[in-house]
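Read-outs: derived from the displayed coordinates by stated rules, not from any lab. Computed from a predicted model, the values in this text were never measured in an experiment. Cβ atoms are built from the backbone, for glycine too; each structure is taken alone.
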Structure I
Amino acid sequence: MLTLHDSHLVYNNQPLHYFWLKDNCRCSACLHSSGQRLQEILDLDLTIQPEVVRIERGELFITWQDGHQSRYSQTFLGSMHYDEQDANNNAALEQPVLWDGKLDAPAITFGYPDVLSRQDIKRDWLAAVKQFGLAFLQDVPNVDKQLFKVVEQFGFVRDTNYGSHFEVIAEENPVNLAYTPKPLSLHTDNAYRHPVPTLQLLHCLVSAEKGGVTALTDGFYAAELLQQRFPQQYQLLTSTPVTYRFKNADTDLEHTGYIIELNNNGSLERIRLNNRSIQAIKLPFAEMAGFYAAYQNFSRILHSEECKFLCTLKPGELMIFNNERILHGREVAAEGARHLQGCYADIDSLKSTLAVLETTLEYQMETK
């Protein structure tokens, strides 16, 4: 069960470096109750050796050369065991639920009073946003700035150059084309900003007399279609930098990134696409036609019936979506006094609230 070597020990068939064990001491002098470390990596002796090692009641106890004593539970050490299959399984659990133009909207629609009164419903609502990138609320009080109260359920409003919130109404001289009744192609907001606001909320106060149909597409689903059918074009959009910019009398924002951005594992990280703010593409002459073909083809897939879901928000309805995944637009020009209020928030706060809720509900189930 336990064997000692010059630089490491093996416990339950798990090899563990001595320096790693010392660095991960669980005592209160080394680890704050918040989980934050209290020791610096520069103070760690990479050649440290144990003086005494023993197992007591299934826990590993070590007295180090400097006299420090450490204790490690089987639960902690077991959770640190690296297994490629387990890593793949955990990654699979975090995979988003992709959806197409036949999205089952009722499955991700929740009553706002239920979210306020029941923790399990609130958990399901937040989980839907995390998994599907999108969720709807009904029966939201139809009053000014009510969406702030919605954000308070999981985090904080993200202020931008548009202020704490914005009004989606027709303006005579708008600073942004969103503030017109015209149709808008599918896009992500604030592509010219880094970091991009990761969540957007839109609350309907007054619906259009006619039109004002909202279009939504799961950008991750569309990107996967592009990768399957046109792998070379997918590679171009994940590796060719493009620049976005927004400028007016008070603001000058610019960022360069990729239309389809991947993480270090090569998995989809975000979509950054806004036809209104994209700047002139700068590429060698020989590469320009290929990039434009990929750019146009991806846009065609995004707008296809295969991908696009249409809905019309009614007064008292609110949608929240991941602005780095879900593209939104206005399918049909709005006629009449349509009025939506919108704001931005950050998804890390939502995920944090969801994790705490899941732990709380699990504990409640275990103690029943």
Structure II
Amino acid sequence: MASGGMFWILGLLVMGLGISKFAMARGLNSKCAFPAIYSFGDSTADTGGMSAAFGPVPPPHGQTFFKKPSGRLSDGRLIIDFMAEYLGLPYVSAYLDSIGTKFAHGANFASAGSSIRLGPRSPFFLALQVSQFIQFKARTTQLYKNSSNNGSLPNPKDFSKALFTFDIGQNDIIFGFMNTTENQVPVTFPDILSQFSQAVLRLYGEGARAFLVHNVGPIGCLPFGAAMFPPKNATLDKNRCAVAQNDAVHEFNRQLKDTVVQLKKQLPQAAITYVDVYKVKFSLIDDARNQGFEDPWNFCCGILEPKLVLFCGTKSEDKNNSRTATACPDPQKHISWDGVHFSEAANQWVVKRLFDGSASDPSVPLNQACP
């Protein structure tokens, strides 16, 4: 069995906005008062699931905001954290973390390395995450009704009023590039998206009504991915991103949007918002220097050299040349924290352009994305 450290390394491979200000934004022209967030996804949304299941994420992860590792593969907050702040809610606890967690305002089923279909890096694929939610809902409902001390449990009436978010799919595409040809990658998309549809339908059957679906970001622009799994077609764009990988993401996102359109027809009582995360993240990479960031290919934590790869926080096994992959002194200037995941500063830049609805379909602010 792989060690805890190995599991989080595998997960790493694949895959000014304070709470008072966000809470104020929530109160202005807010149509929805979401009482909870239920999150499904991979490392881009994982707030401690993989860490709880397979071993702690090491320092210097978490150093910028939490001042210690928090189970997140970043130096600080993720998009899901800023989302909670914006809605005036506590940060969403990982479902798999049993220590010191409260679920009154939601739960996070996301886990690093996860995919929509069952993949090789994490057992917590999307259907299993949904099954975990269904068990969570049934169990907490029973406990809430039978307990006088239910302050850490969700009110059963709130499940139908909660926001259900999805940030998953990039690992399905990455696995395809790792194990098949470029032409074969898109062939898998209909089955992947069929399984995504089934997940939404199951949640709808459990009473979920407000869904937020993030599309897949530009994986062809990930520094570690480009170095370790170079595309077979070496064509690069003006930003040095792999064209073949981003073309595949474009096709996946097109089919994902079509899937969302079909789900809207099937589920007339639901509000399903499609969020173009790709457009926002790529615009940052394309204009990095003007936005106050360094070259987007310079990541903050980790070491990549010929025949030597040290992921953020890991130590070299070479006793004669022992080193630890430590963080740079200024992570706020980097888009990429570790070559795969965005820094807190980059996530903060992204959310400013996500929550106003300008990158969403329908084009409504996050606090109005309910039926």
Task: Parent structure of the calculated result 1.12, given that Rg/Rh (Cα atoms, Kirkwood Rh), for residues 140-275 alone is the read-out and I, II the choices - done: II
Task: Structure from which -11000 was derived, helix-only ellipticity at 222 nm (-39500 (n - 2.57) for each DSSP H run of 4 or more, over all residues; to 500), options I, II - done: II
TODO: For distance in nm of label points 7 Å out along Cα→Cβ at positions 220 and 236, find whichever of I, II sits highest and give me its label.
DONE: I
Task: mean count of other Cβ atoms within 10 Å over residues 132-139 derived as 15.5 - corresponding label from I, II - done: II
Task: Winner on distance in nm of label points 7 Å out along Cα→Cβ at positions 116 and 356 once structures I, II are ranked, highest first - done: II
Open item on the list: Matching task: 5.0 is the computed value of distance in nm of label points 7 Å out along Cα→Cβ at positions 292 and 316. Pick the structure from I, II.
Closed with: I
Task: Entry that produces 0.94 once Cα Rg over 2.2 N^0.38 Å is calculated, selected from I, II - done: II
Open item on the list: Among I, II, considering only distance in nm of label points 7 Å out along Cα→Cβ at positions 36 and 284, which has the greatest calculated value?
Closed with: I
